[in-house]
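> What follows are several structures.
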Structure I
Amino acid sequence: MRRSRSRLGWVLAAGWIAQVALRLWLYRYHTGPVANPDETGYLLAARWLAGGPGADLSGSTFYQAGYASVLVPIFWFVADPVTAYRLVVVVGSMAAAGAFPLAYLLLRRMGLGGRASLVLAFVAGLSPALLLFSGLALADAILPALVLGWLVATHDFVARGSVRAAVAAGAISGFAMGVHLRGMVVLAVFALTVAVVFRRVPPRAAAGALLAAGATLAVGKVLNGALSAALYPSGARDLTGMLVSRLTSADGQAWALSGAAGQLWYLIVGTWGLAGVGMAGAVVLLMRRAAPFAHRVLAGILLVTTLGIAYASSAALPDEHRVGNYVYGRYLACVAVAWTLAGALALIRVGRPAVLRYAAAATGLLAVTGGVAAWYAGDRLDRYGFIAFDFPEVIFLTGVPDKLDMVRTSLCALILLACLVAAAFLTAGRARLLVAGGLALINIAFTAHLAPSPPSGGRDWLPAPRPGQAVALDKRVKWNVWVPLSYRIWWTELRRFDGSPPQDACTAVVPPDAAPPPGWVATGEGGAAQGWTTWSNPNCP
């Protein structure tokens, strides 16, 4: 037994290393933020928490301290923004790869055999939700693994009454709240879970769960309060106010419900239909009283968490006149891997008639959610901006890089699901291998699609002030310049001004058509295409 456990540990470690290596290869050319202002917001938060210079992000979305705190050690030892970002990629890759051993543990808790769990967990570790964000400075790099760990700990808390597992589940839910607003749903669902199972678990376990959640939440609130005061002195964008406004009006409810439907549609197509199968299986499991109670609890909390995140995030999403306002996949990416596992598990374990019923249910759910989203959005899906970053799975399925075609995307996803369903029709022993193999082929194809091309050479389009000198920025310069520049300037805080720049500044970044006041000299850098130019202070060395 001891030798078997040791061998399992080595297999899990080797699989984790392979998953990390794949991500580092995929993101080997990443040297700085590409998803602004989100990435820069987290990087600036981490740098300030580490004792470095901050920035004034007033009016922007508040990027919480939970994920940023994971990056703090990087900025204790590294000042160069490029080196720091490369290390952020390493941290994100390690965290995302952690989904492999956690998925294995979850599958084992659900009763799947050891070898099948290893294979399926490794294949699920190649899911788009775990590849897309692992190389970016986003909370989404760690949220999928957090959700899997939360599910495993919650299972052990409910099934065994384990105090250790209860404390872990509570701490994860409290930490999730400090990572992103989606964590608010996770925390609320966990509190509800404790109330539901209170009479079935030891009082010490229930108390430990609530105390751990409360303590972690309190620490997160303290950090968020300090971060808000330092980086958002004039206040952040009021997403909570927008959420309340939407939830208390008919138009707002229509926006929230249709947006939630669009997110569910994306979740299904982005998991090649498996999320739809998994949801059908979860509903059946909830209704089956003979099923293990802990399994039913996991099915319930995963369903409620998914619906809650889809609804709340849609309600709080500002109208930015982009297609992603109506159909979006990023907010439910944190549960996509769990649903991929649930869908694959359902195909492997149920009989042939049930496989057909689950596939039909997934198809119906895809059609209904997609239809609702398309009906509400109307021609805005054509008129509004299509941002390729929002639709990587869709672009992979359709091959169309600049437009959302929901019908074509749905059909492509259903074709892949049909292949997985066909694999499940073979005998039980071979079905496990073929379903996992089919999913592996799809995920490998997506990985190849995601593989980067070498970057073109040449100078970066942002200003490059001399390190060590004070830099000021005109408030008229657009956010797509000053936000990334705030991170690029690592030695001091970027000072924003109206009118004339501060006399103790050495470089001023201004709109391209601005004329320098007396005492300043135009450098001729930048231009209309870049959205900036610079002035130099001759009194500086």
Structure II
Amino acid sequence: MAAAIGVLLLPVGAYASAPPMVMAHGGLGVIAQTPAGPVYEATGSFDAGTVKNVTIVKSPVPGSTEPETTDAYTLQLNTNEFKTSLCDDKPLCWGWMQFLFANNGTSGEVYIKYWLRSYGAACPSGWLPALIDSCYKKSAAKPTPSVPLITSRMALYKLTGSVNGPQDKVEFTDGWYTYPMSVTRELDIGSQWQQVEFNVFGYADESTAKFNVGAEFDTRTEIIYGGDKKPLCSSTGFTNEANDLSFVGPKPPVSGTRPALIFKQKRLPNGAPGVHVPCAWARAIGDTHEVTFAELAYDFQASGDFVEAQVGSALEVQTRKVSGAPTWPNASVNRSVGTRMGTTQVAVCDGTRLMVDGRPTDLPPGGSVSLPSGVDINRVANVYTVRDKAGNSVAITANTTYADLEISLGIWPTRVRGLLGNPDDSPTLLEGRDGTRYRTPISFADLYAFGNSWRVAATASLLRPCNQVAAGTPTAPFFAGNLPYTLRIQSENTCRQAGVLKPLWLEACTLDVAVLGSRAAAVYVDRQVDAIDGNAPRQPPCSPAGCSGGRGIR
């Protein structure tokens, strides 16, 4: 599936000025968190040692007799949208710039493209119409030989854009030669350059660059702005082109020595899951396995309403967990999920009903709803995704008896509180509502002291439209090792046959298959990211011969 993916960089306090591109996984970016000044130069490249199995990329080329041309692609280093005097009498108009290397399969060129987006009527003199109501102007170009994207060469490629000085500059390096261009400035971004998007995209307008299955590499976007503080990651994109890569974990690391963000992408087999939004994600799955934004995994088996994640006043996500009693009294599952984005409240109740601001809303598979608040809701099969203008998203997989939850944040790092938050973004810590900090691995007593602090009062619940459940706390830990021996082995074999082999995920999958059924294994298949085990140490599982410590035969 095509994903518009790139890197965005901003100084402190600056946020995306354009709505996120909604493609397979949305756009992504990085915000440089510095008070030292705006970006004046940026470089996109691919980290050495991370480029693997890249043998072909292709995309459409205008005028070609072939639907797709081998070695046709663009490297794009894109700015954020910005105000310009050419838009003074056009309230919806924004300026935009692209530093480009474009390869058509037989040759390449390096140039800058200037845009007036949503300009409206006839373009200014010297500008050409494009897309809907937009205008563009292409600079002179520096020709190059054809530069294919292949494993042995990609780490040598660099694309640099600069607005420092009397002219705008773009430069492409292929490892053997450097191709620089200085051009007359058509739009003055000045201090407004606060975001940078970089990646491989299709060659033609609105086209997709398609890679061979298994191609993977880490993409680096580096900025120069006069400081060395680390950038932030923002799930926002600007280009209309795309590629068919998927984001894979771990989350993008950032560097402050040479301020940069690095993100991993890979061409997965069709249907294989990637990461929905790469900047930051957390999950509450099965019965119930919490995986925090700092990639700490722990089991939480209380029932009732809980705050999963709270990001200031912008975002809150709650779950209503129901006990597995009488069969599994020390387990619980997510029955309903609710989120508040700004003033909009959305709940998926009991796996069957969508409620928007307290009103039932019919949304068939494949349908979508766009609300005046800027919140969008779409449904693919049984997965409801709620997304706001800042790029935050909540994906709810609604089954008839339980729901899996994934939360992705548009800006990272940011402070998150609740069951899925970690103070200081540390996987060694959890924080109660009152600020009490708990070290991990967390004891059973501390876990439910922490958890109970995040219970939601009935008056504050986002899940009032959903069926009520009883509130409770388990009396003892419940892991795969607590299952009856035969059931545990059967469930574990189901998970192994599905391809779930990593120990932490295998244990979680085994428990879920035993409690929820074999379909629960699907969420663990091709899981890309390991997590840190935050559960207290536990005894080895029992065998037919018995268990140590007087636990008896299972």
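Computed from the coordinates by the stated procedures, all read-outs in this text should not be read as laboratory data. These figures come from a predicted structure and were not determined experimentally. Cβ atoms are built from the backbone, for glycine too; each structure is taken alone.
> Looking at structures I, II, which one was FRET efficiency 1/(1 + (r/R0)^6) of positions 182 and 358 (r between Cβ atoms, R0 = 25 Å, to 0.05) calculated from, given that it came out as 0.40? Each step should come with its number before you reach the end.
Details: I: 0.40; II: 0.00.
Label of the source structure: I.
> Quick check: 2.4 is what I get for distance in nm of label points 7 Å out along Cα→Cβ at positions 118 and 446, calculated from one of I, II. Which structure matches?
Derived from the structure labelled I.
> Let me ask something else. State the single structure among I, II that was used to calculate distance in nm of label points 7 Å out along Cα→Cβ at positions 422 and 518, giving 8.1.
I
> From which structure (I, II) was FRET efficiency 1/(1 + (r/R0)^6) of positions 190 and 214 (r between Cβ atoms, R0 = 30 Å, to 0.05) calculated, if the value obtained is 1.00?
I
> When Rg and Dmax of the Cα atoms in Å is calculated, the result is 25.2, 87; to which of the structures I, II does this value belong? Write down the numbers at each step before the final one.
Details: I: 24.5, 83; II: 25.2, 87.
Among I, II, the structure yielding 25.2, 87 for Rg and Dmax of the Cα atoms in Å is II.
> Further, regarding this structure: Can you tell which of I, II yields -2000 when helix-only ellipticity at 222 nm (-39500 (n - 2.57) for each DSSP H run of 4 or more, over all residues; to 500) is derived from it?
II
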